[in-house]
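Every read-out reported here was derived from the displayed coordinates using simple, explicitly stated rules and does not represent laboratory data. In this text, all values refer to a predicted model and were calculated from it rather than measured experimentally. Cβ atoms are built from the backbone, for glycine too; each structure is taken alone.
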Structure 1
Amino acid sequence: MAKSIKLDVITPSKRFYSGDTELVIARTLLGDEGFMAGHSWACKLLDYGELWIQEAGQKDFRVAAVSGGFVDVKDSIIIYTDAAEWSDEIDTDRCINIKEQAESWLCSEQEHDPNEITKAQIAITKAIVRMNVAEGGHRRKRP
């Protein structure tokens, strides 16, 4: 049996997840990184992306969408994020609508404030991540 490590995923409004895991894969600013029991201590910034959780004793992963934050790895793993959602909590129609509105706004011929451009790009990224999670995650997609 593989070693397990305690994982807590905390958002500003609630403890999203708490349990024993064998493997946690998160999107850091450097790309996808995995964390397991015995991992060296680390503190990494998270990007908008998928969070893959393999619970202790389970073969399959659970996948959630997270909105940035950071992961702190010591004797346990703690992820602090602005938002986290399981696939069944995601409204894909709303994601599509948000993505299309942001893309349309970016393609309009008027000059845009750079801060507003960044907000629109983040909205598109978050919508894509959420749609991928709603479909089971990008690792499960078939070509």
Structure 2
Amino acid sequence: MGKKEKGSSHSIRPVSKRPPGWCKYTPEEVEAMVVKLAKEGHPPSKIGVLLRDRHGIPLVKPIVGRSITRVLKEAGLAPPIPEDFNTLLEKAARLHVHLEKNKGDLHNKRAVQLVEAKIYKLARYYKREGLLPPDWKYQAKIASPL
């Protein structure tokens, strides 16, 4: 049986709000890289990972003064709905396709319920914040209860 404690090994974001001294990119260069990667079709989270791994930019916000999504919004390249919300919608769709093929999969029926609960909760928040239209509604496929 496994232990109940979680491991503590993970990466930690930099504490300082200022850009690191070893990062020699100007804000204009970083903005240009963000826009270029967005035009290639990468989502904001992937842009951050690519900038970190390819160019050694730990965070965009201390260098540019704005987040990646804010830079994309100003350039007119922001996704129509928030990335985390879109990911949940895709996950729910994948689970529904799986359940159509495997109707007796009780674990994934529960997973659909949990994902859809997150969708409803995030939808309320994004409607309140104005990121989703007030009349937006999630059309869930009705799965039989456990």
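Out of 1, 2, choose the structure whose coordinates give distance in nm of label points 7 Å out along Cα→Cβ at positions 43 and 123 equal to 3.4 when calculated.
1
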Exercise. Could you tell me which structure in 1, 2 was used to calculate FRET efficiency 1/(1 + (r/R0)^6) of positions 11 and 99 (r between Cβ atoms, R0 = 30 Å, to 0.05) as 0.85?
Key: 1
Quiz prompt | Identity of the structure behind 56, 47, 28 (criterion: Cα extents along the principal axes in Å, calculated), options 1, 2 | solution = 2
Quiz item: For structures 1, 2, which has the highest computed value of FRET efficiency 1/(1 + (r/R0)^6) of positions 19 and 67 (r between Cβ atoms, R0 = 25 Å, to 0.05)?
Solution: 2
Practice problem: Work out which structure the value -9000 belongs to, where helix-only ellipticity at 222 nm (-39500 (n - 2.57) for each DSSP H run of 4 or more, over all residues; to 500) was derived from one of 1, 2. | Solution: 1
